[in-house]
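Pasting the structures here.
Derivation of every value follows stated rules applied to the coordinates shown; laboratory data play no part. Owing to the predicted nature of the structure, the values given are computational and were not obtained by experimental measurement.
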Structure P
Amino acid sequence: MDDFDFDKLMEIQRMTASRIRQESEVDNKIKILDILNDLTTRPGKKIQVEAVILEGAAQGLAESEVLATLDALTSDGMLIKPDIGYVQLS
């Protein structure tokens with residue numbers, strides 16, 4: 001394998017790793033949105049972040065993943081943080 005082939009292979013590997021990371025982030029967003037929908041009994045209800053963390057852990061998500069996903073969903077405009085320790089679907 002020459003240097004060109006090796007460099008091309010490394011670029012493919014980086015692209016694949018990036019794609020897998022993006023898909024994992026999307027999967028986590030879907031899981032968290034499902035959790036939020038399950039915890040919400042009516043539209044506009046505030047949900048404790050701790051409850052989301054506990055339910056996420058039950059579904060195999062680490063606390064850091066849950067918190068990062070909540071931040072991403074907030075940045076995406078899908079959630080708001082009305083009070084400290086609470087989130088709400090937009």
Structure Q
Amino acid sequence: MEDYTLLGILAGLLTTIAFLPQVIKTWKSKSARDISLGMFLIFCTGVLLWLAYGILIDDLAIILANAFTLVLAGSILYFKLKYPG
């Protein structure tokens with residue numbers, strides 16, 4: 001594995017886990033009142049497209065980062081729909 005691939009995986013890991021505190025907070029409080037539905041719809045669509053791009057060019061860093069980001073951001077989107085507040 002190339003050094004730049006490891007750098008990409010680390011960058012993706014850090015930007016992905018940045019969503020974890022929001023997921024936990026929203027899950028525990030059962031409130032997504034202050035979260036923008038439009039922003040998360042657009043964001044999740046963009047992440048899905050990045051994931052598709054990563055798959056098409058076979059880039060592990062892009063695939064991993066966007067797959068996990070989609071799960072976490074998708075969780076926030078789910079909570080927004082379930083707990084609109």
Structure R
Amino acid sequence: MGGCCDPNAPKIYKLEIDGNIIGLAGVEQAFLDVIELDLKDDEAAEKLLELVEKGNYVPKSAERHYKLAIYAEYKKYVAKLNK
């Protein structure tokens with residue numbers, strides 16, 4: 001049974017994408033997966049979008065905006081881990 005207090009529920013990441021706040025599931029796991037792959041900038045951004053799209057609807061017309069926002073958040077996430 002899912003719900004607000006389900007410890008196994010995926011964390012919803014809220015990102016600003018093209019001026020809108022969008023909630024996306026699986027973002028943190030995508031970050032961890034891409035860190036393990038040790039990809040360079042463009043490859044990392046593409047892989048992040050691919051992974052996030054598996055659990056979220058991403059409109060084709062907005063893919064570039066999603067990719068940029070997710071990758072920017074990924075860089076912040078990695079910077080926090082490296083502190």
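helix-only ellipticity at 222 nm (-39500 (n - 2.57) for each DSSP H run of 4 or more, over all residues; to 500) was computed and gave -17000; which structure, P, Q, R, did it come from?
Values: P: -23000; Q: -27500; R: -17000.
Derived from R, not from the others.
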| Label whose coordinates, when P(r) over Cα pairs in 10 Å bins from 0, in percent is calculated, return 17, 50, 27, 5 (choices P, Q, R) | R
